[in-house]
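Take a look at these structures.
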Structure I
Amino acid sequence: MIEKFKEAFREEAAELLGNLEATLLELEGDPENAELISSVFRTMHTIKGSSAMFGFEAISKFTHEVESIMESLREGAFVADRRFIDLTLQARDLINAMLADGGEPLDRETEDLVKEFKAHTQKRIAEKGEHTEKSLKSDQPKTEPALSSAAPPSAEGPSIPPPSTGPMETYRIRFMPSEDIFYNGTRPLLLLEELGSLGEISLTVLADKIPPLSTLDPEKCYVGWDITLSTDRGENAIRDVFIFVEGSSQLEIERLESGNATEGEVKRVGEILVDRGVTTPERIESLEGNRKRIGELLVEEKIATPDEVKSALTEQEHLKKIKERQEQSGMSSIRVASEKLDALVDLVGELVTLQARLARTTLDIKDGGLSTISEQFERLVSQLRDNTMGIRMLPIGSTFSRFRRLVRDLSNELGKEIELITEGAETELDKTVIEKLNDPLIHIIRNSVDHGIEHPQERLAKGKSRGGTVTLSALHSGAYVLIKIADDGAGLDTEAIYAKAVERGMIKSGTALSQSDMYQLIFAPGFSTAKTVTSVSGRGVGMDVVKRQIDTLGGTIIIDSEKDRGTSITLKIPLTLAIIEGLLVRVATEYYIIPLSVVDGCIELNREQKTETRSGLEKQGRNLLTYRNKLLPYVFLRELFDVPGTEPPIQQIVVANALDNQIGFVVDQVIGDNQTVIKPLGRMFRHSEGLSGATILGDGTVALIVDVNHLAVVAQRNEARFLDVREQNVQGNR
């Protein structure tokens, strides 16, 4: 029984360590953020207590040491710097390693790290000039202070009471009391306290109108407040708070467009300042790319005051907290082993197959009562399938967050300044697909950091900012997810790619290649244009792995690049790999499934329309017809899969989207839509060209699932072979 609880602890600890890494990287950019510091401390405290409870004494002892250091940080003894973040990340990695080894101690590593940690912390405390007499008390853990549930709102910063039960709207409020407000007995702080009782409030004091002490009148009010309030009480309730002072004071109330903080991403500081009319989008755009924060630049150029920037930051932090709070309150979840989910999907797959058999039997028997039952069963199975697949869907942000650490570490190793920007982290994808995307994304990001982004001096010489950016984004597109990795680096060197391909004998010198064909060369095994081999890349290992894995997922890769502007690589990935909607077709006595998500249409093909030749390789050569005012190349599945039998007088062409183009597949008959439970091919057929799996039809017949992208490549290869033969024939006739 204890092993069961230990396993549960390992899973929880792994999740906590993943969140810890993301929090530390965020803290590096905002080292005085009290909430982030508290989050790091709480994580260490939780791991320490839980590990001791389940017998992981080495982890508990080490985490206790780190927690004591974090307590000094939380108390303000020093400010976290880059080296402190490095050491904390190393501590996180050591805890992770001990978890992987079943809690076995790493005495030498942990002792060395604790010594280095304490030495650096003491140095930081001395440098700050405060708390110099305070030493780290690693053997005396302190009790966390109790939290008051009835504390009034502070004059500055977020104060978040328990969330309200109804849907909330978020308002931006500016309250500038008249200077004479004290004369009638009004106390502004009581108004703010009453306002805070309406919901969740954050405040920023506007103190730029306070005069020098020599001219200050203590009976006058010189301050105002920028307020962000999330409430379910409406604007009228807000105005009621200020009903007796509204006529004599400046009061502005604006409902934010993203009132529900869970909808979309929280705005950046620059966007908030544009909303407030402090600056313009053009000015913000002109300042982007600078290594300094946008707020600092606006203050330096006297576009915004420090109070205005501080107010925008408070609003942004408020919206982040509301977003997290609403997401947590709207979610009640349980932890389920992935094996159980996989077993559930397998059972649903069997039900889908059984439903297909029932539908087929009902059609043969022609019984009205049974037909009604079959239709109801089909509807329920369809709903069960959709719900089950929905359970397997996870936000891809869980994968994105891992790469912040990767980019940070590689930047340090290569002496570059690179920021990772993520977008669309809430996009959901099948957990199996997410797991298989990890390695391809690592290889692409490593290439962007090593080959794409230039060193700071080189970027400055090109007129760029010192630091580069890698943008990782995701969005839904029909039955696919588009994952884009873009950098603002040097772009792909097509001349070097072409020269290396000629050198390796991949193409002949003088061969004309389109830009997309040129880019596809980098996916060849062992292909690399790097002049030197580094610890990061240069051995030609990586992009071929990306291509192989994306092909396995049934996806495609799209590359776009511009010299000195950067490169973007887009991965087009199916949402799920377990159950798909397919188009069932027949060739002779063989059945095939073409994924419905790639099908654009179906047209007839009769003998008179065939534009093929019948000698040598030309038999598999150039087949073209007009489809929607464009030339459509088409291939015969009968010939590609060597299916025996006689062609019928009229055949069907299934038009599919593959490799950013359209291609037609000629079949004898299009049967119709089919819910397809994907089964892997056996070991003997695993490497068959053009097939990605199989499924069982209602009558027990096996239908093979067509790999459309792979067949498109085969067709292109046959086309190239046809053109080579034709060119040789022309040369021979001369």
Structure II
Amino acid sequence: MADGKVLLIEIGTEELPPRALTTLATAFRDGVHEGLKAAELLNDKAESKWFCSPRRLAVLVSSVRSVQPDRDEHRRGPSMQAAYGPDGKPTKAAIGFAHSCGVAVTDLDTESTDKGVYLVVRRTLPGAQTIDLLQGIVEQALAKLPTPRRMRWGASDIEFVRPVHWVLMRLGRDVVDAEILGQRTTGVSRGHRYHHPEQVKLRQASDYPSAMVKAKVLLEDEAGHLRKRIAELVRASGKQVGGEVAADADDALVKEVAALVEWPVPVVGRFVEAFLTLPEEVLISVLAKHQRCFTVRDADGALMPYFVAIANIESKDVDRVRHGNERVVHPRLSDAMFFYSQDQKSKLVDRASHLSEILFQKDLGSLADKTARVRDLAMFIAPRADADPERARRAAELSKCDLLTDMVGEFPELQGIMGRYYALADGEDPDVAAALEDQYRPRFARDSLPESDTGAVLAVADKLDTIVGIFAVGQAPTGVRDPFGVRRAALGVLRICVESQLDLDTQELVHEAMRILDPAKVAGDTEALEMQIHQYLMERLRGYFIERGNRGDVFDAVTADRGLGFDALLSRPLDIGKRISAVEDFLALPAAANLTAANKRIANILKKAGDEGHDGVDRSLFQEDAEIVLNGIIERLEHRMVPHLENGKYAVGLEALADLREPVDRFFDDILVMASDPRLRTNRIALLRRLRELFLHTADLSLIQAPDASDSSGADGDDG
């Protein structure tokens, strides 16, 4: 087995963007690993790990070879006929081939093939030294980092996400001599900016993590060591003041703080108790989102007048650090208290007249225009969602009013939340007030859904208006560009329908939203736009179910255009979800594989049959027991299961179809469908149409990628 050394690469920079830090570190690790693998420099058990801090990206790779393995080269050149002229001298083709291989024409061999004799080169190429390849590998990995905006510094044309101050590269005990991002590589790192500004010397690459701890730098890695340490410190600090801080390594705030500090030190601060009269969302917004401090709660879950900040330095005067944090927090909370008081001097509804002064989108008008559209759409949706249309109307009319308050102007993340508080203070219906916050849910993947019926209606109306409006004015999302959050809005509508059990027809709602929209705003054919939006929603719905763990082929089978009278264009996400669950349950039954294979076979037969067999089954034409028995079971199942299917009880209906396995198998074993007698053939095709329609009530099972059936029904055949 080849030798193996530990490779360490560290890029030292000015403070990196915190939200992108772990993404950059992961991408750097992946790029280096892929480059080493492509160059055949990794041993079988080699592992690559990433590390990062606000001032560095690092990769540590175990078991890297010192030299590439030798490789045998076999290159075929021109044919002998093309390689030599009539005078026996080599042609330009032969000379060029030899030159490209770095050998003389006389060193070329020949090889006989079925197509003739060709010039070839056969040789063993010695592997390159790893230290000679590393610069190129690292440069390629850095070039692929997901950094849309790069910086230049000094007089150099070199670009990177932040200015680079040092580059460390070691292979085992050896320092790799290279130039990366304008910096000559060394074998030393640098510690904490204040606690250990001097160089960090390493004996070998594997010493890196422990050496950095001694230099007062606690590195973040895939195991989340820094995040776990911060969570521990924060929880312990909360207990010091008799409270609790709910923090773990996966919390968004913990992750953000971990990207800002190299040596976390907790500092407990206090604020004036009078600020506890503010809505707790305001306190959390000021402390957590703006100051990156952790809030403390008592045993009953109420906020306490304390916060925990994470400093990046071990100060000799902790009280000074504490007071500094308190001096920053106090004016922010004072501002919030002032805004809260001022906002309540006017009723929420009184702000509606000013919505016309705020632009929503240049082609779709003001917030007043959007509010009017959402109101009409919400009143259309409400009865279909078993909600109160009047509450939906009132909630829609108030939905954007809190955007004009001082509090939301200062803290935009509180939109909807402050609307709820102010509506309750104005004496509005609690359900209406709750809807003002619910309208923005879900705000991101896996966010909570609206809790009230009115809120669900308002959320769907608001999001659908945005989707339809943006498509209508020709601004549909493309690639990664989605400035109005249409993808998020679409997923939100679909999640609400499925998870909140709202049996809404999105195609119907899209049509209504398009009707409400000013026709002058629509860029293109309305019908074509509606179909485009429907297809967009179905694509998002397919992705949603697959992410939930459902099968893509089952979704395709459920949403296939089956062309039956009872099967209108599928656009009810809740109903689609029920069908998917029913089909996946059915596929777990012992009879499923055979019946799925039979459906494929029947589909092939009917496809070739064209319009034949549409006039129904004539019992008098049955000649064999197998077709008589199958027809009898189909008739019984039609009476037994169709009512269940029509009532959306697809699981019950499909389970009943398991009884068809034996009669279907027997039918294909005993019956020649494509009989020479046209009457018999047509009648048997009609029987198969009747059989297939039982399945098509729920899904087109012929599209299921099922395991091979154990019977002889021949999934891809066209007759028995």
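Tabulated data for the structure shown
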{"quantity": "Which of I, II yields 250 [volume of the Cα convex hull per residue in Å³, calculated]", "calculated": "I"}
{"quantity": "Origin of the derived value 4.7 (distance in nm of label points 7 Å out along Cα→Cβ at positions 52 and 468; candidates I, II)", "calculated": "I"}
{"quantity": "Of the structures I, II, the one that 18.9, 66 was derived from, the read-out being Rg and Dmax of the Cα atoms in Å, for residues 348-595 alone", "calculated": "II"}
{"quantity": "Ranking I, II by distance in nm of label points 7 Å out along Cα→Cβ at positions 220 and 404, the structure that comes out highest", "calculated": "I"}
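Each value in this text was obtained by applying a stated rule to the coordinates, not by laboratory testing. A quick note: this is a predicted structure, and the numbers were derived from the prediction, not measured. Cβ atoms are built from the backbone, for glycine too; each structure is taken alone.
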